[in-house]
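Undergrad: In what follows, structures are represented as structure tokens.
Throughout, read-outs are computed from the coordinates displayed, never taken from laboratory work. On a predicted model such as this, the values are computed, not experimentally measured, just so you know. Cβ atoms are built from the backbone, for glycine too; each structure is taken alone.
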Structure 1
Amino acid sequence: MLPPAAARAAGTPTPLAPRPDPRAATDYPAAHWTPASASNYTPSSRPSSYRVDFVVVHVAQETFDDTVEIFQNPARKVSAHYVVRSSDGYVAQCVRERDVCWHAGNWDYNTRSVGIEHEGWVDQPAYFTHALYERSAALTASICDRYSIPKDRAHIIGHHEVPGAAHTDPGPYWDWTRYIRLVNFA
């Protein structure tokens, strides 16, 4: 292959630079970058601007694809850092962890947490597959390790436990004992 200057002189097209791997830009290596609209979160520089000391577990009340579309719609004014698919545990990162997502319904908790949405409905436990639990737990363990968050129920909380939240997710069928065990063994 000719150097770029020689290629231009010879009339040969210069090859384009390789495209960066979108996964290289994620905070969690197993995630795939699927950006939310910049209108749906607050740019920040966490953890220097705000200490991160919680992981908030959500159930989207939507399919995986619809959840991602909601986060990409600037009119919706909502986002989470990650979305986990039920069928295979695929993890999409929608917002950088340094930024503040609008997921908890409480500004203080938004600034101090990483939010993980899970595909499914709170009253349909079939969505809570082995793959979803395992991949989500590995993600949560990684977040806890990076921010020195204890891997316990006081720091890994459901959306319904956020003060002022009017939500019920992850709901009565979410197996917290199993999930925390998986987080601790990930």
Structure 2
Amino acid sequence: MKFKNDSKLKKKFQSIIENIEKKLNHVDSEFVNEYIDWLDKKTTYFKQTYARSGYGPQPDDLQRGDIVWVEFGINVGTELSDHQTRGHYAIVWAVDLGNVIVIPLSSRPSVGSNLTYDIGVIDKLVTKDQNPSFLKLDAIRSISKRRIGRMPGKDGGKIRIDDEKIKLISDLIRKSFVD
């Protein structure tokens, strides 16, 4: 039976919506708007997965060392979240079927974190202030390719880091998780 014809499920859905509304009543409208947008986006991902539809425009030929734009969404507690950003840059570390293991980047250090590393300025990702990028090994994760978008104005929709930075990241992963 489809959702549109299932009155019991529709009732449950309405009850959950009302419950969400109560929980959000005293939250700042800006945060709620961002949360609702993320729920809508997440529902779109769900629908695309259910329908087994193709992916949106993807960067060409993803491989280790590519920097891509990722929508991580609104997450829990101190997890990496797209609150007020609509996404983050991340380094592709492994590609497997419809999933990609990525390591998020930040423009700011995470004070007190033992798993955030300054990897210097990344060419082609340079801001006017030439700020370094910080590798967030505390937020390494597997994501669906559906979360990845092309970077406008970039060749192939992505940026590639050099082999020296790839080796540095590999050494940092080894130091942080293996040794």
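Undergrad: I have -0.87 for log10 I(q)/I(0) by the Debye sum over Cα atoms at q = 0.23 Å⁻¹, for residues 122-161 alone, calculated from one of the structures 1, 2. Which structure is it? Could the numbers behind the result be given before it?
TA: Working: 1: -0.87; 2: -1.05.
Structure 1 accounts for this read-out.
Undergrad: Between 1, 2, which one scores greatest on distance in nm of label points 7 Å out along Cα→Cβ at positions 58 and 90?
TA: Working: 1: 1.9; 2: 1.4.
Going through 1, 2 one by one, distance in nm of label points 7 Å out along Cα→Cβ at positions 58 and 90 peaks for structure 1.
Undergrad: 1, 2: which one has Kirkwood radius over Cα pairs in Å, for residues 42-113 alone, as calculated, at 14.0?
TA: Computing Kirkwood radius over Cα pairs in Å, for residues 42-113 alone on every structure in 1, 2 gives 14.0 only for 2.
Undergrad: Could you figure out which one of 1, 2 the value 3.7 for distance in nm of label points 7 Å out along Cα→Cβ at positions 50 and 130 was computed from? Working shown, then result.
TA: Working: 1: 3.7; 2: 5.2.
Of the options listed, only 1 reproduces it.
Undergrad: Computing mean count of other Cβ atoms within 10 Å over residues 66-73 for each of 1, 2, which one ends up highest?
TA: That would be structure 2.
Undergrad: Out of 1, 2, which one gives -7500 for helix-only ellipticity at 222 nm (-39500 (n - 2.57) for each DSSP H run of 4 or more, over all residues; to 500) as computed from the coordinates?
TA: Answer by label: 1.
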